[in-house]
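Read-outs throughout are calculated quantities, based only on the coordinates presented, and are distinct from any laboratory measurement. Bear in mind that the values here come from a model prediction, so they are computed numbers and not experimental data. Cβ atoms are built from the backbone, for glycine too; each structure is taken alone.
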Structure I
Amino acid sequence: MAKINVDGWSTAYRGMIPDAYLDAMRAGDRVDRMRQRLALPDPYATLLAVGGDGAVGAYATVTAVQDGDDEHPNLSTGELAALYADPAWQGTGAGKAAHEAGIEYLVKQGFEHAVLWVLADNAPSRRFYETRGWTCDQVTKADTFGGSSVTEIRYSRLLG
């Protein structure tokens, strides 16, 4: 998963986040943090898309909404906190499978609404989410990576 995360960042965010920041990322630096997250209790979960050979092609991480400002006023709100596919698996359906597993998990946990954040300039990911029922609600926030500011934009959707 750490390798998928780093490779996914390097591929998907190239040109949006400084190359020096992306090139300095190492999977080994993320292993402990991922182990800690995998041990978190429900509703936090990471779901994997695994090929016939047992290799992980993609993963989705879901949880209760992480920022109170993202909560729907009347519906219990979950969050798709991460979705990454191994670049070698892109186009195989692994990302779609991990996404669907994440959505199903949120529904089983009783969430009725979900949000996610994506880089505003990440057109391929935005299209991916839009074709799966997510709607851009035009809420933005700034983040900084490698000394450069980027804009993230929120998407949301009803579940169930």
Structure II
Amino acid sequence: MNANDGARSPAGAFTFYSRPSCSLTCTQERITFWSLVILCFGTAIAFAIQGYWLVLPFAGLEIGLLAWALESLRKRENNYEILTIDGDTVVLEWRLGKQSGRRELNRQWVHVQCDCATPGRNCHLCVKSHGLETEVGHYLSDEARLKLAVTLKNKLHG
């Protein structure tokens, strides 16, 4: 996953930006998909000619699942998270699928909490203020979430 662990904007604000890693371009995705379609159906047709016709429905199911998986990944490519600390204001912006949001918080009341199911594993990083909780670091590994938690605590209260 791509993440900018704390770029400084020209105004001196701390900004954290994170988004899913989309390693295939649209053209590469199409080439990969159609190559696999040709390979899968070519093999299935070869077996069907030999009398193993039951291979064809399974080949169709396999390609259908691949198309669904690639479409699901394509829907995620516009997702992002931005956390900006500028003076006494903390701004959280996000897009997750069709949902997007923006929340402005007072820096003095913001609390960072990182809970892990086991030490260093399955961590959830939340920014809390006035009874509202927003999870951040969706696209990060557990190690990166722990590092971000320390960075945010230092930036907010340090």
Handout entry: Read-out distance in nm of label points 7 Å out along Cα→Cβ at positions 88 and 136, computed value 3.3, structure in I, II
Key = I
Completion exercise
Matching 0.00 (FRET efficiency 1/(1 + (r/R0)^6) of positions 56 and 104 (r between Cβ atoms, R0 = 30 Å, to 0.05), computed) against labels I, II points to structure II
Fill in the blank from the handout: Output 15.3, 44 (Rg and Dmax of the Cα atoms in Å, calculated) maps, among I, II, to structure I
Exercise for the section: Identify the structure, out of I, II, from whose coordinates helix-only ellipticity at 222 nm (-39500 (n - 2.57) for each DSSP H run of 4 or more, over all residues; to 500) was calculated to give -8500. Expected result: I
